[in-house]
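Pasting the structures in now, so scroll down.
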Structure 1
Amino acid sequence: MEALRAKGRANPQEVVIATRNPGKLREIQAILSSFPLKFLSLEHFPDIAQVVEDGATFAENAGKKARTIADFTGRLTIADDSGLAVDALQGRPGVFSSRSAGEKATDRERCQKLLEAMALIPEGERQAKFVCAMAVALPGGKMQVVEGECRGWITFAPRGQRGFGYDPIFFLPEFGKTMAELEPEEKNRISHRARALENLKVILPKFLSSLILHRYK
């Protein structure tokens, strides 16, 4: 706790979004825009070490990131871990979604590797879901995780130029589009991250209240 005080007390309206992914940051900012907050990303903390995501579940990884970065920055932190779980692959790539084609692989390379792994799986057996675990943590204090998911199926080729990650190969039957073909406003209503953030909105006010009380003790 003394280490946190040494970093100085943070403005209670500053919240760290624990990502360097600009697409993910934009989505989170848009969905939480009703809160009067100043959002910081990990780009504001260049000396922060990368958190090793070695949890067995999305919730474990999100919680570890939120706690670690909240303690480092002395600020309320929101962290997520999300990925794709394919039924025919027994839930893979799962927590390894971002690393499934190697640590430095591009989104395109990750999509291509998954399509190759599913090349022999017929259309009726390509069901999958996006899963998002979203954690919020106070520095040196409490933490809570909420989740959201979005079901669809995997296409045979990429479609669409929007979004990021596996969006171009994740098809939503109710829209007749891939996630990458949706307008940002549409995606931010129905995505796994949007659903997790809607759950986060319910608990976020009590964390903000706790932060203000801590600041003015």
Structure 2
Amino acid sequence: MRQQHWENVYQTKGPESVSWFRPHLETSLAFIAHATGGNLSAPIIDVGGGASTLVDDLVNCGYENVTVLDISQSALELAQTRLAAAAGVVRWLNADVVQAELPAQAFDVWHDRAVFHFLTAPEDRKRYASNVIRSLRPGGHAIMSTFGPEGPPKCSGLDVMRYDAASLHGELGAGFRLLESTVEFHNTPFGATQQFVYCHLMLAP
């Protein structure tokens, strides 16, 4: 059901006509740069990256080990078409993040903008957190962005969860240390403003 919903979204809407679209994810890029410390070979996974332009900017910045995971094959194909030949340097995974079997300790950076807040079932959030912990290397970084306390209660026709930095940190558990957080006000393509909270967390070494 979840996969069918997102396939329908990306088969019926252009990537620039969804509410979460931004031409460039400047805040995400800044957090990733901080997390990697300039190491362009650091393994990065963008969860729910789909048709987002973050992968374009990571490739253009010289990052050599980027994985994009999305539940929608259509979203991944949009990004692959846009990147053209450069798509070959990216690893693409079509999977639901709460069900995916990701390799253990494979990534230095886990990035998620606007996926986690769709997980309204506690068991899905637990499986998600387990996947983060399992797939990050000790000392690895989780960069997560969800709707903030003043964000919308629904998105794309679905109910969402809203978080502040403390509650988002709490979802991943005591094994993570909150390094920094910020609030971002996103202007949608339709002229609305949405509050996002960003957290940069580090898994205990």
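Values quoted throughout were computed directly from the atomic coordinates according to the rules given, and no laboratory measurement underlies them. Computed from a predicted structure; not experimentally measured. Cβ atoms are built from the backbone, for glycine too; each structure is taken alone.
When mean count of other Cβ atoms within 10 Å over residues 57-64 is calculated for each of the structures 1, 2, the largest result comes from 1.
Kindly point out which one of 1, 2 the value 10.1 was derived from, the read-out being mean projected area of the Cα convex hull in nm². The read-out was computed on structure 2. Which one of 1, 2 has distance in nm of label points 7 Å out along Cα→Cβ at positions 25 and 193, as calculated from the coordinates, equal to 1.2? Going label by label, the one that fits is 1.
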